[in-house]
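Structures follow.
Please treat every number below as a calculation from the coordinates, not as lab data. Every value quoted in this text rests on a predicted model; they were computed, and no experiment measured them. Cβ atoms are built from the backbone, for glycine too; each structure is taken alone.
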Structure P
């Protein structure tokens, strides 16, 4: 029989971002049925996936997980981590698993079952699906996935839906570490496994995956409680400093969507056109009217990254009003001078880029207000085929700009102020998304194998 309600505690909007212990413990006092946290995002671009590194530090991840696991085990409720390590590849799942195992050992916790759900997709599977016409680019900005680009891709992951997570829960897993997951899926899965409505569960997951971002004031660094009922759900911030309003929750429903009320996921489309948002007077909001349809063909989103270049950059400041007034003109002259100095290097082997903060550093050519500030922060960036070439071009770019004699200049001590020494920062490898596609599969379980570990008492 369906319980009257089902409660999910979302500690923060990104595992490792941190959250107030007081908020978390208030949530635990309200007897949640599960603790679920999202750990992934493509907001940081393709680098973390391509390089196999985590979005947050090991220390930050462990700090968050320690209280989640300790309190979750004590309460006898599942702890679920979505998109482990940020990108959810095998290396990220294993990194997270090692942190979990350290916590269990240090805390003397045993008699529990871990599940690791893999989201890695073999290159040959993608190639075969392409040849069968079952793999298509997601958006017009994705370059054609040639055999060469596929081969150069370091690893490919797919966003899992609720199905493998529900399978792990049915197998008795106490802690579930998911590879790359559709952000709302871990939240939806734990509720759906108890018989709650899929549309409500996914809509709640859409809100909880960012924790208190849908509250006022919004933040990803505080806890949120979601309570599912038969025909609605309630979202409730766990800090007295925050409250949810109908507007704040409705606005977050629009967050990161290409359509106002349709949200596509693995094998499903969430329709939120008829949703109602009702303030309950205590800082919480009740939501009803969420609907969902299954797609005729089950498709999963693929993500893969390839190394394309290396980067070196310099951060500097400009205060001279004469230079600021013609900054882009002088930058173009500096760029031409460097290209002239390196005529022996094909210009296709490197790119020079200036970012002028205080002028148009954020919006670039789309900036409607072209009035510069009295000082500018300038980033000099060089992207090249090798790190050595990026270093060399950037060094020449920096020294040329530093002493460039533009018309009207009065001081010759230097055009740029450097906040750091050394000024040139070799960044390392640059990645781009080579795989950003939708791939047809038989069902939501086909591509996501599960490994289990029994931790002895």
Structure Q
């Protein structure tokens, strides 16, 4: 995220906002895959969340990663809050969730190598410190008050604002983890087709990756409690976006929606200025209460785009945001699912055909049902399990058609295998965890920190 300074061009016309999004259009040969995943840190001795401070805290962990593996640290108020290297970054979510934002890569073999290298680096530093990392969508045992906050000014503003607009926003910030993939488009129509298909099918990804059934040590009643959190975080910046399915949807319509998403902050000279709840439209008129008489820059618009949290988010690319975080073996399955479904024109057409008769009301109901029912949820007379099988078939066809082979001659379809197994059994990852909780774990979640950990 670039610093919002006066060196960035000033916005003088709303068309600039649209042109910024349209600048993401790329020819197909330049399409890339950007994968991001978050994980919870914990102490091996007592499973406690990690503070930033202290000799075994996240600050020291970041510093040692930078020293040993040639990461460039970024600081705020004297604290390391991110690491940069080539096209990658390691950043901190509000509750210390450790996020890798990967490079823009050509194929899924490169994605999996990147994930493996990252986890190996983190383990080499964390294990001697007595630290581990957990792949789950929602923290299974910690209460909200147990989670230390990271020393980032942006989060101070959000922390104060969240309780004004929902009851679960602070839980979203501190106790959730996700895996997502960022994908390209070639034109406005291609963007709209991919947006519609992926937004409608996002509940299938939520079911396939549902991996957050516990709340403070007990079953929550949800298979994806992380996804439930989003239903009461901030209705003005989350959800299903019905306008995406309306005729004529494109860059301008998304920009119009973003203008109505309330702001969080403005950055000037390295400082975060609280603009929570204020209007970007007023900012464009020079009437922002936080900065009266000032006008926004394109960097401000870039920042503002990061403060909306729909199931699919548009920047200069599309972000798939519906999946829970999970263990290593499923991290590459999420980009495989969406690359296969969206990067092949035949598969994309098949996805659009699959969802063409679903209404906004159907999708809203499905989004609520899937949080509890997983692959048993239904839409249009069919179960999510049946639809997931169809989507996986389309994704498999798309990946096979890409013919991206590794040194052993394998294509990318193997990365879908964890999802094929889930559809075959009909059990989401969350249901598998609940079965173990009720049987061999005997209601004790300590084994979860081994089963889902990145050891």
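Brief remarks follow.
- Of the structures P, Q, the one that 22.5 was derived from, the read-out being Kirkwood radius over Cα pairs in Å: Q
- Source structure (of P, Q) for helix-only ellipticity at 222 nm (-39500 (n - 2.57) for each DSSP H run of 4 or more, over all residues; to 500), computed value -9000: P
- When mean count of other Cβ atoms within 10 Å over residues 188-195 is computed for each of P, Q, the largest belongs to: P
- Read-out Kirkwood radius over Cα pairs in Å, for residues 260-363 alone, computed value 16.9, structure in P, Q: Q
- P(r) over Cα pairs in 10 Å bins from 0, in percent, for residues 124-163 alone derived as 23, 58, 17, 2 - corresponding label from P, Q: P
- Which of P, Q leads on FRET efficiency 1/(1 + (r/R0)^6) of positions 44 and 140 (r between Cβ atoms, R0 = 25 Å, to 0.05), largest value: Q
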